[in-house]
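Just below sit the structures, each encoded as structure tokens.
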Structure P
Amino acid sequence: MTYTEPLFAIFAVAALIGAFRKRRWLTIAGMLGLLAITHPTVEWLLSRPLESAYPVRPFEKTGDIQAVVVFSGGVNPAVFERPFPQTNQDTMERCAYAAWIYRCKPVPILACAGASSGRGPAFSSAMRELLRAGGVPDNMIWTEDKSRDTHENATYGSEVLRQHQIDRVALVVDARSMIRAAACLRKQGIQVVEAPSRFRTWGPVKDEVLPSWKGLKGNEETLHEMLGLFWYRLRGWI
């Protein structure tokens, strides 16, 4: 599901209608809406409630964790010309960070991701390959292969953890997704030490002062998390 594309269309149409019908207030409202959902500075401000609780630094609390858990950020399913699932950039970053934590603290890593359609190889198999490439031995990688969303990542992942008598883990997801993901695991009785893999940081000035796809993409992620938190609380999943 995409959230910003309908908003972009609504604001653009509003601005055009306002211009053609000489409704200045409608034109201004549409232009301000377009600016809000595409401007990197606005996107950064909107992401603060989700990310500001976590310090921007390498993961340090390795002493008492029993395992590392990685939730998939997204995997492209196999297609005819590429008959294997391929992780997206977010999942690659999460797996690389989990492998780095393993090198600091050699504990098992649980990769959580099923197949989006319920058929074909689980996406956690692609995550396993990334972890192996990062230097994690195969016997230290566990996989959960039934989940299709964050709630199921936590539900089915916690079953695997309990089978191994583990109740305290480091959770690796991006900082913007951490509140919801960590709450889902805690709901299953697992103690969570947050290990965010990616933060919204400032880039070059030229990339931060003008509206761009970067702001639109960031607002898409923020809206996804905000609505996800509302929905998960409504369902009692967190």
Structure Q
Amino acid sequence: MNSFFKFTLSAVAFLLLTGAFVETKAQTINEVLRRMEEHNKALTSLRANVKMEKYNSQLDESDFYEGKTIYLVQRGDKPYVRIDWSKPAEESLAVFKGQYIIYRPRLKQVMTGSVDSAKGNSDVSNPLSFINMSKAELKANFSIKYIGEETASGVKTWHLELTPKTGKSFKVADIWVDGNGMPIQMKITEKNNDTTTVVLSNMTKNSTIKGSVFVIDYPKDTQIVKG
């Protein structure tokens, strides 16, 4: 009887501790989402250094990119995004008004088309889209799991794992959110296990940015390829 009593107490204690642990995780998720919501409401623009790693799971190889990005919030619409890569080669990407344009000087080529019909051409804008998502959008579209506190680019962050509730082009997304509610690292895992990881640093927020910045100029003899 005494052994049974001890076992029962241990079981109850375990259940209480487990319940508290789950509740703590839920509270952390709500707090992170609240901070993201507040940050989203306050953010109007962003300039930052950007690094991207594209991992090919079949070849077990990664390609690395470095450059600068400009991000302009459009209330009620998708944000404008421009990225000027400097490594491994000069290349510019702009996404605005539902269209994308990619300029590759070394090839004297410009690729243009609709973002909705793009196949990998505007992939970096996919991870960056989490910056602009509201708390309601995140909860409606994803099952959210708290992974833990981690350091990303030297900054303490909360790591969240987002699994789409409905059909998406990817199977899971991971975001690392700093204390201000800003996602500074984002990772998209495709259904074939390829990944795209984007890391932001040296950020300047809410400076004045004109829409003309997102127009990419190129020589007249550049070949134009429509997607």
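Comparing Rg/Rh (Cα atoms, Kirkwood Rh) across structures P, Q, which is largest? Provide the component values of the computation, followed by the final result.
Values: P: 1.04; Q: 1.09.
Between P, Q, the highest calculated value is found for Q.
Have a look at P, Q and say which one yields -16000 for helix-only ellipticity at 222 nm (-39500 (n - 2.57) for each DSSP H run of 4 or more, over all residues; to 500), as calculated.
Going through each structure in turn, the value belongs to P.
Here, each number is a calculation from the coordinates, and none is a lab measurement. Model, not experiment: these values are computed from the prediction.
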